[in-house]
Structures are given as C-alpha cells and as structure tokens.
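K.L.:
These are the structures, in structure tokens.
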Structure 1
Amino acid sequence: MTNVSSPKAIAAALTDYWSPRVVGEVDDSYIKVAKVCGSLCWHSHDDEDELFLVLQGHLRIELEQAAAVELDEGEMFVVPKGVRHNPVAEQECLLMLIERKSTLHTGNVVTEQTRSLAEQLGTR
C-alpha cells in the first residue's frame, strides 16, 4: 500500500498556530507538521530528542545554554534530550517535526498552547 502526502501542504492547511498534527509514524517516532508564529514556551524533553525541519519560512530555536539556532527553509536541527529550548517564528513558518511517541508537546511545561497527543492525532 502506498501513502503519498505533502507535509508542507498539510502544514499550510492548518488553522491554529503551535498545534502540531501527526502525519505519519516510523517505528517508535511520530512525524508531525505544524504552522507556527510567535513564541511557544521554554521547555525541555527529558528523555527525547526533537528534530525540527523548516518546510517554509524561518525559525529561531532559543537554547538556554547556547546561542540560538537560526533555520531557513530546508534546514533542520535536533534539540538534544534535556536541553531547554524555545522555538520562535517572527513570521508564519511551516515545520516538520520528528519525535518519539512518548514526547510531550511542551515537555515538562503546560501552557494554553500545550496540545495533548489526542489533539495532535486529530482524535479530539
């Protein structure tokens, strides 16, 4: 069975910022897309790495213990587990994320922007 999809088109069709949607899975990881603008929140994932790939636009990932990482379209960065970070997009940006299925949206922090796994899977 063949499932072809366009992560960029799916992300562009999202209506809410910072509300990732699961678009696939590989072994114990989810592939997610998101439309973002503004700042998410400072958080970390104690036991999981998090891959950010910019599909369109520009993303800055602020890191607590290092210089911020600037990503343009087609560029990716992996935030290592345990590293406090804050993703920021000055203008609308489309992302693909790859995270283990155990990864909580905003890690150890809960805000109004935090989305449950059910919301990310589109089941709620």
Structure 2
Amino acid sequence: MAYRKPSDTEIVEAIKDALHRHGVVSSQRKLTELVLRELHRHDPDYSVSEVRVRRIAIQNDLVSIEIHGRDSEEKTKAGECPVCGGKTKRLRNLTVYGGTVTQGYKCLACGYWTGLRHRVPTLYVFSPK
C-alpha cells in the first residue's frame, strides 16, 4: 500500500480545519486522526505522523498546548525540547552565598519544563489560538 507525504502548508490548513470543527482536542493521537481525516478529503493516500502534526502545530503558532508529564529517574540534559524540538533555557536561582544553582529547564517556544529529573511528556491538550 503506497502512501504520500503532504506538504507543511497542507498540514497547516488541515490542522486549522480540524481545530475549527472540533475545538479543544485532548490527545495527540486524536488530533492526528482529525488532521488525517481532513487530509484524506484531498488525497486518500496522504499519511502523517503524530510527532510531525504536533511540531507543525506548535511551530506555526496554531495551538495553545497544555503538557502533562511524569517524572523519570534519569537526569535532565540541557539541549533540545522533547515536545517541539526547540532549545531549552536553564532556570537558575541565586544561593545565599552569591552563587547560582540550576533548578531545571524550560522551552520558550512551547512552555515545556522539567526539573533536575527528566519529565516525560505523557498527554498533550491542544486548544486553538
């Protein structure tokens, strides 16, 4: 069974249509299903991944995203945001002795945050902007 990849602009339009029809979407999987339904109206061979839909929606500022997560045992590494792929900023606090301590990391693009222990995203709630 062959499939085709839609362009980013086609996905943006499908996301807008899906959010306009359904409002708040309570999971990444459901949003992807709605976007695929919109894309299949144009071409039934189109296919798109959940991660691509989420990242395009965030990068094009189409949604407000609420990220639920759980803590894991591994330490957090500064660098790339697991939600949108953006850079994370170090959250620092001053100590009594004049030094600084890292409290965690926050993504300025999507709002994802984590402490010193890695916070794994488990649920995304998408609201149209």
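Laboratory data are not the source of any read-out in this text; all were calculated from the coordinates shown. This structure is a prediction, so every number in the text was calculated from the model and none was measured. Cβ atoms are built from the backbone, for glycine too; each structure is taken alone.
K.L.:
Taking 1.00 as the value of FRET efficiency 1/(1 + (r/R0)^6) of positions 17 and 105 (r between Cβ atoms, R0 = 41 Å, to 0.05) derived from one of the structures shown (1, 2), identify that structure.
P.N.:
Of the structures listed, the value fits 1.
K.L.:
Determine which structure produced the value 20, 17, 14 for semi-axes √(5λ) of the Cα gyration tensor in Å, calculated from the coordinates; the candidates are 1, 2.
P.N.:
1
K.L.:
Here helix-only ellipticity at 222 nm (-39500 (n - 2.57) for each DSSP H run of 4 or more, over all residues; to 500) has been calculated and equals -2000, so which of 1, 2 was it run on? Spell out each step's value before the answer.
P.N.:
Numbers: 1: -2000; 2: -9500.
Structure of origin is 1.
K.L.:
Let me ask something else. Out of 1, 2, choose the structure whose coordinates give distance in nm of label points 7 Å out along Cα→Cβ at positions 9 and 49 equal to 2.4 when calculated.
P.N.:
Structure of origin is 2.
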